[in-house]
Structure P
Amino acid sequence: MNIFHRLFMLYLYFFTPVLFVELSLFLYHVFKNTPIPSETKDPVKLQLFHVVTLLVFRLGKIFEKLGICSQITFVRFILNLTLAGKKSNLFIRDAKFEHVPVRIYQPTSPSTQPRKGLIYLHGGCGIFGSNRGYERVCRYLARESDSVVVYVEYRLGPEHQHPAQLLDCLTATTYFMNNSKDYGVDPNCVILAGESSGGAIVAAICREMVKRSATPKIRAQILIYPLLQIMNLSLPSHQQNQFGPALTRRRAMKLGLLYLNAGIQHVESLMNNAHVPEFMKMKYKKWLSADCIPEEFKTRGYKPPLPVPFSEELYEQTKLNDETMLSPILDEDVIIQQLPQTYILTCEYDVIRDDGLLYKKRLEDNNVTLTWNHVKDGFHGFIMFVDTGPLEFSCTKKAFEDILKFIKGL
């Protein structure tokens, strides 16, 4: 046994008990304080999902402190362990649209007419997500909707800074729309779909297409529990669902700051909107205020945030002065009015639930054709469990049935 092996074994001997104690205390605290919605039909599975999610991030941080790997690397590794799901009746291949890697899912059954095309943009705060992690979702959508699905493997942060993600997705979307016939797709029936931060990119692309007066036009946008603004981070859903399940308020803020390569020591200030100058708060209050949220969504509690001093540093770090960072939710009416038919899915137990509600109101006020599905026992990330057999949540399949109904009705 060489010296390095001996040192490693000695290290494990002393470190393992410390790790065991730390993780035991962590799990006890999480189980004791796990917020399980009373409406859920799967309390045990949801509690397990919540605990595992928090545990993965905690282990990642421990490995990072030990110099084994970064937290981001560890979380990405775990997410890539996802099972692929059924491949039946699909032709799947990797390609590039310009310089952007994509994965294409095409039904193998013959069709008498061009199919619908669906471009899927994954979530993960622009940091996490891969074709492996979303393989099952894309296969299910392609198979059940009989559509050609394109998954976009856009560059991730913080290695690649904004607007790299938006530019990759915009490039892939433009290419597919201009060449859709090569894939058996009707160019007038291309749909954009995205969940969480992917929803933000979808909405931004639709906005950009309107500004460009691009043809053919996007047929519809599907926004699944979308993240649509970073200006008001003290809305009712931020307070009600601050401890999850799965995505906590603090974790969401940390990931946002990590994506922006900003110091994560400013989490508390960010949660109190210290990054927003007063003139912006007044300018966008009509669209981003808690007053725009229906009262029924405040019954689980809401307190208006206390005023805090403005932080110039946070303002710069969150890039609110950058026009490309301004959310599509803040576009002027003349842009909103030209957006395509929209489907929005919101979850009651999601920390960013109110982003979807605010966007819904903006679209309704501007007479955009809208379908809204509010999942009363839903939570952030639940669609990832589609087609997982016993691991699937009861609300997952119902939500997908509603999404598929929307797609087929276009």
Structure Q
Amino acid sequence: MITSSSRVRNICVRSCRWFASSHNGKRQRSLSEQLAMETLKKKIAEEPNDGTNYISILINCFRSYGTDPSPSAYAFVIRHLFRKRMLAHVSSVLEHLEKDERFDVPEGIFVTVIQNFGRTGRLQDAVDLFFRIPKFRSTPSAVSLNALLAVLCESKEGLAMVGDVLSKAPEMNIRFEATTFSILIEALCQNGKLSFAMELLEMMQLHDCDPDARLYSIVLLSFCKQGGSAQVIEFLEKIQNAGFVPGALEYSHVISLLIDEGKADDAHSFLELMRMEGQRPGIMMYDRILDAFILANDFKKADDLFDEMLLIGLVPCSTTYNTYINGLCKQGSVEKARRMLTCMERAGCKPDVQTFNTVIDGYTKAGDMAKAKELMQEVCEKRPIIGTMDRKHTIY
């Protein structure tokens, strides 16, 4: 008589045997695939570059171990073919994958092929393969779409194909992601199509995508290079309202644009805005605005800006001192400019030829030839190396 405990024991024993058998089977298949891959790599390395049937090699290597070629094996062969530039064989491998295999081809294989088609200039082949993906029992997604767009956006020829790809993507049930828009917007900015880039930026929210700080920065910097300050400030206000906080890079480009347009006051306002936001403008930003005030003969603001730099703890460099000394000489404060030479030395920033030339010119234009000669002699005595200054400053 078989007791209930015996039945339970028998069931457990059979279950353990089935589990062990299943586990051993998986281990055996895994080992077979590993050995087949090693054989495949060896065989391919030994084959010549032309006239080889790579599909036969692939299938035979796996069949010799009682298993079928895996997707990773096909991926290896495809990478090898591109590496050896045997592009004619790639098409036959893809055709075999499409018509003769039964497994669902991983999307990663198509990404690899599309990227390599792009590197070799076969853009139409990349587009055609993308549209063929469903025939490989695979579902295309934004991953393969983004790979294709990245390839197409690298050239004008490819950009002309983007519209057709985007129009058909919804039919393939592909959902645009933030990275999709990012690729397109960056390409449009690089090609000077800022109006189209702005349209896509506004469309992102309709697709439940939010632009990130990097994308806002790319568009803003493109506006700084290709647009006017009015457009830049309008766009900057818009993205600030959306939560974007500009950094030193963005502000420096905005400030440079304003200075180029002769708007030194507006540039200074952005400098003050940076400080209000807790950012510390660099010495180069101050140097540019200082130079702009001096070029505009706005010496009072130049003096105030130089004092501001010292108050917030910025250490002037040679460029800063040279710019400021030039401004002092332009407004006739040559004695103050000469005293700045001593300030430079105390700050560990040695005056150079340009610095001394500027002060000597200042004395000369002011008609004080004695002071000009005195400074020239002082320079030659203390710094013989600077005795090679411009001949026009030699005073008899």
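Here, each number is a calculation from the coordinates, and none is a lab measurement. Bear in mind that the values here come from a model prediction, so they are computed numbers and not experimental data. Cβ atoms are built from the backbone, for glycine too; each structure is taken alone.
With relative contact order in percent (Cα under 8 Å, 6 or more apart) derived from the coordinates and found to be 6, which of P, Q does the value describe? Label of the source structure: Q.
To which of P, Q does the computed value 13.1 (mean count of other Cβ atoms within 10 Å over residues 211-218) belong?
On the way: P: 13.1; Q: 17.4.
Checking each candidate, the match is P.
Quick check: -0.24, -1.02 is what I get for log10 I(q)/I(0) by the Debye sum over Cα atoms at q = 0.07, 0.15 Å⁻¹, for residues 115-330 alone, calculated from one of P, Q. Which structure matches? Going through each structure in turn, the value belongs to P.
Quick one: Rg and Dmax of the Cα atoms in Å came out at 35.5, 133 when computed from one of P, Q, so which one is it?
Q
Calculated for structures P, Q, distance in nm of label points 7 Å out along Cα→Cβ at positions 307 and 363 is largest in P.
For the read-out helix-only ellipticity at 222 nm (-39500 (n - 2.57) for each DSSP H run of 4 or more, over all residues; to 500), a value of -23000 was computed from one structure; give its label from P, Q. So the calculation was done on Q.
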